[in-house]
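Got some structures for you, see below.
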Structure 1
Amino acid sequence: MPTTIKAIKLGAFEYIPKPIDVDELEKAIEKSIEIIKLKHKTEHISTITEREFQKNEIIGKTKEMNEIFKTIGILSTNRVNVLIEGETGTGKELVAKAIHFYSSFKDRPFVAINCSAIVDSLLESELFGHEKGAFTGAISSKKGLFEIAEDGTIFLDEVGELSIELQAKLLRVLQEREFQRVGGSKTIKLNARIIAATNKDLVSLIKKGKFREDLYYRLSVANIKIPPLRERKEDIPLIIKYLIKKINYEISNKIKNIEEKAIKRLITYSWPGNIRELENVLIKVSLQTKGDTILDSVIEILLNNSNGLNLTISEDDAKKRDGSQIETEKEKILSALNQAKWHYGQACEILGISRPTLNKKMKFYGIQLKPRQ
């Protein structure tokens, strides 16, 4: 990631990782030639000192992740609003921090708030601040996060959880670039950059009247979509290696190796909780490991006992069983539905998945809806 971002920030037309794809290289060269033809003068590009960013590094070598790294490089040179979309646990806040810490405003505050964790009546005060006596309990004036951020970055996590009323107030702030504290009359300028994140489909919420379309376009001047871990399995071994080093440091452990069979098992798992779930599993297995090597037997027990729906079977396990013994994903879903007497909420609890995920999987496998028994 740091190399990609640095290259883009220094003015590279494209960044192509090894092994080189000749067709991709040819397209990049043609594109760069066209850009050079349009330039009438050489622009001076200053080198920005890189901030150490190892503690929460973003790991990946897939094409999708490389595109995200390039986008981070581009966004770190400007101040436009950014919307980051992705499932829970994919690392949306890490991407937001990368944009901030690679920018020329890296020494200014990075202020994060989870919009789903605070009730509406308090969230407005948290964002914009309040004056003394503005409401019961306001015994003194208080700065809001928009004010505290100064000319740094405000990260609004789970922005899809905002009420329509707060969406309207946020829209006005973004339009006017100014706000007032609750109960106040003084106008305060908004100098911070806004980065929002969501695990919801905001376009779908707009159609349902639950999210303002005008606010969506204000937030998504630039857009980053982070793929779920199950769609970037090539990255899992790299992420495992990185997380083990991180866990060793945090809990003073001395894990050096992990069985190849264990890595294969971790690659084939569906990871509904994404990287956050993977890290949680590795922390648990590290605490249970006596020596310096993580064993597949411990990984197997943890995954089988997890709440998530492990929908895949490793090649080694498949070889030990005949076809009639292998329980497919469709069979697991049908089994859970029958066990719950087709009560979809209870089936979701058994499977450890959300209702939308269950609906998608039922549609994919052609499982017809049934009235509850």
Structure 2
Amino acid sequence: MSFRIALIKGDGIGPEVVDSARAVLDKTAKVFGRTFDYEEALAGGCAIDAVGEPLPSESVRICKSCDAVLLGAVGGTKWDNLPVNIRPEKAILGLRSELGLFANLRPALLHKALAPFSPLRGDIADKGIDLMFVRELTGGIYFGERGVTRGAGGKAAFDTEMYSEAEIERIGRKAFELAMGRRKDVVSIDKANVLESSRLWRETMRRIAAEYPSVKYSEMLVDNAAMQLVINPSRFDVVVTSNLFGDILSDEAAAVTGSIGLIPSASVGEGSFGLYEPIHGSAPDIAGSGKANPTAAILSAAMMLRCSMSLCEEADRIEEAVEKALMSGARTSDMVCADSEKALSTKGMTEAVLSFI
């Protein structure tokens, strides 16, 4: 069985971690008798340098012709002074729009071997963290009307939060379907005590929840959710929320696991197609130094196999290999907390995972 994968290496440490993920995919393919065909596409700062725009139409064509997209990272200080409409980050927004990706899935898992790296107290970390954020990705305040005006107090700016029932329904169903394959618990996070958009969010989520009677459903205000992620993160299974709240809270959830270098993500739509990427960004300060942690990119590749290709056994093998590598003591510099501990390079960490495939 053959699958086509679009590779967008991007900027900074993106090429390094994508190469690591590809190496793991290739060995997995060999073990299981699969074939992965790759086609590289430009996006981000490297695309600006090459063709003058962050997301060339040819890159969109390549992505649409494949079964899934594996992305490294985009952006960096080199392009910080460009006009906002041609910044590298525009490539991500463009890909989401062009590929119909409205849901961001971001797991936060505290690996037992890395519990000492969590900033949480030991008694909290010992209860474990294994949750999935489902963030609405193409609506809300990031896509609402915005502008700059003048008022009695001088210059003023505004951004508008708006959601339709249809947008809330599709992200809600995505969350409940995921919960059916996990621990059957969904928490919807909003600010319904203040925001009208959150009141519609809550009303719609309750209607969707009625379609899934076997799933426990509850609601939580965003400020309380921020606290619960620190004092009781083990109580969460699937968390569904808006674009803005999901952006902030999923980063908080990643931080309590010990390192953002471990967190994969998927952006998906209605079908099996998806875009998979580590959450850590381009980290231009360590690009080319061999210090990048490839784990999140490798785990993103595992998510891709499971979600877009239904290769669950292969995905399990990669995830188990990562766990075994961590249990064996394999660490990159972001996971080393004592000077006496020897950190592995990007290549060394990749080889540690490969040894357990």
Value 15, calculated as relative contact order in percent (Cα under 8 Å, 6 or more apart), assigned to which of 1, 2: 1
Highest-scoring label, criterion being distance in nm of label points 7 Å out along Cα→Cβ at positions 154 and 186, among 1, 2: 2
Of the structures 1, 2, the one that 213 was derived from, the read-out being volume of the Cα convex hull per residue in Å³: 1
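None of the figures in this text is laboratory data; all of them are computed from the coordinates on show. Because the structure is predicted, anything quoted here is derived from the model rather than measured. Cβ atoms are built from the backbone, for glycine too; each structure is taken alone.
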